[in-house]
Structure I
Amino acid sequence: MTTHTFTARRGRKAGPPRATNPRQFLRHLTLIALGVVMFYPLAWMLGASLRDDGAIADPGVWPGDGFTVDGYVEGWRGVSGVAFGRFMLNSFLVAALCVVANLIACSLAAYAFARVDFRLRRLWFALMIGTLMLPHHVILIPQYMMFRELGWIDTYLPFVVPKLLATDAFFVFLLVQFFRAIPRELDDAARLDGCGHLGIFFRVILPLAKPALATTAIFTFIYSWNDFFTPLIYLTDPDLYTVPLALRSFIDTTSSSAFGALFAMSVVSLLPVLGVFIAFQRLLVEGIATTGLRG
């Protein structure tokens with residue numbers, strides 16, 4: 001009996017593989033098709049950056065006979081006498097300052113909303129969340145007038161200073177949801193050791209909130225790197241241009257446009273964003289997942 005059962009089990013294991021579920025096959029096929037559709041624009045831009053201007057509008061992905069790297073050479077020379085490397089450094093500086101400012105201000109504001117009991121806390125938190133529904137264009141003109149009076153035009157201060165005031169409500173909300181999930185018993189234990197709010201914040205909360213902080217840093221970096229509208233409003237000196245403004249400078253509505261250089265430098269400008277995303281992908285997914293589950 002035992003030998004027969006063992007033989008039957010071995011027979012089931014050694015048998016032919018089970019047929020694929022048609023529904024699962026269609027799901028995988030759909031995902032592959034959507035992936036191809038989403039990847040095609042990137043592949044086309046890469047191919048266009050390796051073609052000469054005469055074949056730039058070819059809908060194909062491969063460069064073909066018009067293969068050339070002149071677009072990268074011309075694009076790296078930059079525009080208005082400024083090398084494209086300078087624009088990359090400008091964007092790195094702005095993005096790094098915005099990341100540091102957002103991490104400091106948003107984490108402190110989130111700690112106050114999540115762990116400190118003060119009057120009208122719920123009201124202030126609701127008002128903060130309400131700013132997410134306020135269009136940026138509503139405050140654009142008053143902000144510009146204020147920064148102009150302060151002499152901040154053609155500087156990076158309008159990019160960084162507002163973030164030091166925790167104006168990005170989304171990241172404050174994200175961190176609040178994560179901080180609330182941390183057991184308050186840890187705060188009580190830290191108070192027994194003589195820690196105040198700052199001690200609890202730096203020694204207890206921040207070490208446990210690395211995934212949420214990484215999510216905030218990554219999204220801030222990507223948004224600051226890709227931001228076109230804010231530099232367009234506040235920067236007029238080409239030496240201070242960020243990458244999005246520099247890419248726009250390759251297009252001239254009154255004369256010829258360097259589309260080859262434009263696509264080539266667009267590919268180059270994507271590399272830092274892809275690098276940051278790939279390097280911190282695990283923390284990003286962990287921060288989003290744990291924040292959603294614990295909130």
Structure II
Amino acid sequence: MARDIRQIRLPDGTMVPALGQGTWFMGEKRSARAAEVAALRRGLDLGMTLIDTAEMYADGGAEEVVGEAMSGRREEVFLVSKVLPGNASRKRAIKACEDSLRRLGTDRIDLYLLHWRGGVPFSETLEAFHALVRDGKIRAWGVSNLDVDDLEEWVALADGNGIAANQVLYNLTRRGIEFDLLPWCRRHGMATMAYSPIEQGRLLGHPTLTAVADRHGATEAQIALAWVMRHPDVIAIPKAGRLVHVDENRAALDIVLSAEDFAALDAAFPPPRRKRALEML
């Protein structure tokens with residue numbers, strides 16, 4: 001049975017967990033598939049019902065893993081996937097979404113994102129998104145890796161105000177969004193989804209993170225996750241391909257960082273004092 005997890009409200013009123021499951025790098029090895037499926041299903045058991053994937057990940061392989069993990073449990077899942085910029089035109093976005101639905105083994109995606117900005121005008125992508133909503137293939141749409149200027153251009157379009165979320169790189173070493181992007185998204189009522197919240201493991205071993213973790217009897221990864229989730233409107237989507245890591249991620253929600261912890265982490269990982277270009281991985 002799923003345990004209660006703090007929820008975040010999307011613009012349309014849908015409630016989603018503050019801690020979801022990422023799938024970047026899943027689906028790349030057939031030998032890992034059973035473990036990846038088991039990990040995602042364990043996450044569902046623990047209430048981490050938001051699963052994020054993309055057509056890009058393993059050329060659709062991650063979506064196939066998600067489809068297998070959701071089998072028989074689709075109604076539990078808030079499903080997020082993403083369309084590549086090269087597929088974001090009026091016609092190609094619809095075809096890309098249909099291909100994702102086939103790989104996922106479902107009839108709808110709950111939140112469909114433009115993966116990053118490419119050469120296709122936003123107006124074309126938006127038109128495709130509205131068509132997909134009309135046809136019941138997606139329930140909501142959003143963006144990923146867009147900075148303030150991009151977002152302002154998008155919302156200036158007719159019917160462009162429906163962005164549910166912006167998915168961006170955010171962790172202790174990538175704090176640039178705190179200067180202007182995160183406040184902008186907050187003012188416009190959209191959620192922020194944080195990918196690579198532990199910097200793909202590169203944060204682990206930092207002495208300050210280790211010291212804070214030791215104070216809480218936690219792991220460094222758990223502290224990094226708890227720090228990202230301190231915001232009331234930020235959804236963390238760490239990847240966990242093994243059961244032990246799923247359990248570890250879930251336990252991060254129970255950690256309450258102190259003023260001393262935040263001060264130590266700010267000293268080691270200073271917040272931005274000026275505008276920074278949006279970072280991507």
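Computed from the coordinates by the stated procedures, all read-outs in this text should not be read as laboratory data. Since this is a predicted model, take the numbers as computed values, not measurements. Cβ atoms are built from the backbone, for glycine too; each structure is taken alone.
Suppose FRET efficiency 1/(1 + (r/R0)^6) of positions 51 and 131 (r between Cβ atoms, R0 = 35 Å, to 0.05) works out to 0.90; of I, II, which structure was it derived from? Only structure II yields this read-out.
If relative contact order in percent (Cα under 8 Å, 6 or more apart) is calculated from each of I, II, which structure is the one that comes out at 20? Traced to structure II.
Starting from the value -20500: which structure in I, II was helix-only ellipticity at 222 nm (-39500 (n - 2.57) for each DSSP H run of 4 or more, over all residues; to 500) calculated from? Computing helix-only ellipticity at 222 nm (-39500 (n - 2.57) for each DSSP H run of 4 or more, over all residues; to 500) on every structure in I, II gives -20500 only for I. In terms of distance in nm of label points 7 Å out along Cα→Cβ at positions 99 and 163, the structure with the greatest value among I, II is II.
Here P(r) over Cα pairs in 10 Å bins from 0, in percent was derived from just one of the structures I, II, and that gives 7, 30, 37, 21, 5, 0; the source is II.
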